[in-house]
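K.L.:
Right after this note come the structures.
Just so you know, all these numbers are worked out from the coordinates, no wet-lab data involved. Here the structure is a predicted model, which is why all the values come from computation and not from measurement. Cβ atoms are built from the backbone, for glycine too; each structure is taken alone.
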Structure I
Amino acid sequence: MTLIKKIKDKKVNFEFNKEFIKVVTDKISSNDVEFITNSFKEMHPADAADIIEHLNQDDRESLIKLNKFNIDPEVFVELNESIQSEIINYLSSDSIVSILKNLDSDDAIKVLENVKEKDKNTILSSLPPKDRFALLESLSYPEDSAARIMQREFTAIPSNWSVGQTIDYLRENKELPDEFLEIFIVNEEFKPIGTIPSSKVLRNPRASKMLSIMSETQLLIPVDMDKEEVGNLFENYNLSSAAVIDKNDKLVGMITYDDVLTVLKEEAEEDTLRLAGVGDEEITDGVFTKTKRRFNWLLLNLFTAFLATYCISLFGATIEQMVVLAFLMPIVASMGGNAGMQTLAVTVRSLATKDLTKNNFTKNILKEFNIGILNGIIFAIISSLIVQLWFDDYILSLIISVSMILTMIVAGLFGILVPVTLKKMNIDPAISSSVFVTTITDVIGFVSFLGVGAYFL
């Protein structure tokens, strides 16, 4: 009896599984291949991948190099990219070929993407011609295209077939996918002309023609369509699967909802990380890798911080005249920065989902302007009351009130204008918007606060 069976009533994840991680580590050290193999077989591939990810690098290497231990292809697919790349370095070409042969084409291409360029040809040459051609063709398309997430295993039948012919074909053809929800109907040129759920096939008489019971309404996805746009289509039209066509409108693959779910998850994570100036970062990445990815944005932030400091230095005389202004500056800048980031986050997401368009752009600008005014007035009142109670100075209360309103308006406007402008310049707004918005709100906040202070003083 394995430890997995003993803890079957518990949730299988690292939070409760520290003891099991220790057991696995010890079994790796003692070369207990039987325990490792049996334990991994009893786990869901995602849980097995989670165990591997939480091993240290040396233990992962020892695990992969254990005599007669073969990593399950399904487990391998569940690993994050950085761990996949690491493990690939430990595997022989034959092992990688074996993994690729046992995966659907969409998963196989993801694995092959992590293989070093110098090793790809060796691996591809060892694959059957049909698989090799399919992978090479997918690799010829951009990384973010529909071709990279589609699977070439699908079910398509001629439009002149009957229900009976179709059922017999589905039963007898061993090369069809193990599971499929939708059957694509194609003409003589292998162009999709309709779809039909597999359940509908079973519920119709054998003599019925597929052409008469199929649905002509279908969404066709070009191979070069951006995968984020594919995700939006699935979300908008509640699709479970969709046909992928080449430049000649011929059926070449299929995209399913699970692939799209992964895309949407990755895009959401990517946008979140980029807004923070981190980029493509995994928790399993090493110290130097993480440092390298964060350095550029931190350097840019350093220069923008000096810019804000320079703006403050222009009002040195004003600060000397009323030193308390220096104490209150961070309040205005912080409120403006947070308000700007709120608008920015909403705008970036709206651009990604295509909810923000030319038709509603002006409306949203006016909306953010009004929000800025309303928030500005509310927080101007709150902050002025606190300042008045604290310093008993109505001039100081007036200064922070006016600057708060100005800063909140600017924060809202630039929170939407910056990402939209970057988008028009074909720059991903998620990458650099936060730096610009933060800088603008800081500078405007300091300048407005100290400028208003200089005016009244």
Structure II
Amino acid sequence: MPNENLLAITPIDGRYESRTKCLSDYFSEFALIKTRVEVEINWLILISNNKSLSFIPNLSLGQQKKVLNIFKEFSIQDAREIKKIEKKTNHDVKAIELFIVKKLKKLKLNKLCEFVHFCCTSEDINNLSYSLMLQRFLNQEFSPAMGALQKKLSSLAKKWSKISMLAFTHGQPASPTTLGKEFANYSYRLTFHLDLIKSSKQKGKFNGASGNYNAHLIASQKVNWESLSKRFVNSLGLNFSSHSTQIELKDAMACQLSNTHNLNNVLIDFSQDIWLLISKNYLRQNLNAGEVGSSTMPHKVNPIDFENAEGNLSIANGLLIALKNKIQISRLQRDLSDSTVLRNLGSLFAYIIISLDSLEKGLAKIEPNKEIIVEDLDNSWEILTEAIQTLLRKNGIEDSYTKIKSISRGKKLDYHSYIKIIDDLKINKADKELLYSLTPAKYIGLADKLAKSSLKS
């Protein structure tokens, strides 16, 4: 049963396999091998066209096309062939070199064979490959998915911008907000972190075995190798690292992983807040026929989607921290520990993709429970004491905060007790009338406006 996901070790390839298929195009072993071939082929074509490297056979346009097709037509069968070669070489990048050599011989380009992987160390190929894989995933999958979530939150912010509700600080009733404004807060935060991710570009180095172009200068002193390497790295859509050891120490990648970690924290915060609003019955979940909330308590409708998102985001964060902390460190010129952990890039982003899917499902189920929201507001007139003491200050009443605190701290106020407080105030008539007209539902400041403005972020 080779395709039986019930036998999978991780939920990524088992329980959640259908949700994570898209990551195979970016982080699978096949994707890594293919991207390595892409880098090797593009470097080979670049140096074959450099007039200062006259000892390297020049390729015609037709020959270039054929060589490029080694990458463009790369198949799963080709990847399997490379893995067979690797069993003999015990070296994954060398196996790719030998594979390309074999392909060139079939194209009758034997004289070009010696220049495959010319002046390269394995890390030259690997660092560019991983940077490309990450950059492409972020651009093509991650950012669009996060952008869709941000738009959903903005849409709900606008839709629910006028639904007044209690805010909670320290878990206690506080000055009211609107349900829409709470969603707008998260839309705004997501936009901030997503902009950082979108604006960051991965880096790459291409300077040989210890980062000094040693072999390059032996090959030719006529070539400006720094300039050529920069042109090559930039041509792949990456920023060039001018200084490195044997390895690109991946400071740019570490920053991007940190950005992702920060974004995940926003989503965890959001998942927990929605969970709390559901537990307070401010939000209710639509019922699905046949769905079970508890194996023993038939009444339960559990917020499992938001719990799933929180859990998977937490796992992703653990991996993000581990990778970020490791990839910036090497013993002297290099060791292989960074290469080992980089193979988990796909895993950490898989957990995020699973979380996004869960959030999408959860958001599709929830709706405001207006009756409960209104009831809680009507039972919380004490929250208007902020407004009272503000107007007392405005009217020059000394020690106004303490006076209101003495009659309200730790107490529940109803409408009548609130009115009695107003009756006893010695303030101007206009301000008194303002307080008489106030209700908890009306005391929302600019929440409605701020909720709608999230769409413009």
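K.L.:
Given a computed value of 20.8 for mean count of other Cβ atoms within 10 Å over residues 157-164, which structure among I, II does it belong to?
P.N.:
The structure behind it is II.
K.L.:
Separate question: To which of I, II does the computed value 29.3, 94 (Rg and Dmax of the Cα atoms in Å) belong?
P.N.:
Going label by label, the one that fits is I.
K.L.:
Still on this structure: If mean count of other Cβ atoms within 10 Å over residues 245-252 computes to 21.6, which of I, II did it come from?
P.N.:
Structure II accounts for this read-out.
K.L.:
Given that helix-only ellipticity at 222 nm (-39500 (n - 2.57) for each DSSP H run of 4 or more, over all residues; to 500), derived from a single structure, equals -21000, which label among I, II identifies that structure?
P.N.:
This value belongs to structure I.
K.L.:
Taking Cα Rg over 2.2 N^0.38 Å, for residues 309-380 alone as the quantity of interest, name the structure among I, II where it is greatest.
P.N.:
The structure with the largest value is II.
K.L.:
Looking at structures I, II, which one was relative contact order in percent (Cα under 8 Å, 6 or more apart) calculated from, given that it came out as 11?
P.N.:
Here the read-out was taken from I.
K.L.:
Still on this structure: Of structures I, II, which gives 1.5 when distance in nm of label points 7 Å out along Cα→Cβ at positions 77 and 149 is computed from the coordinates?
P.N.:
The correct label is I.
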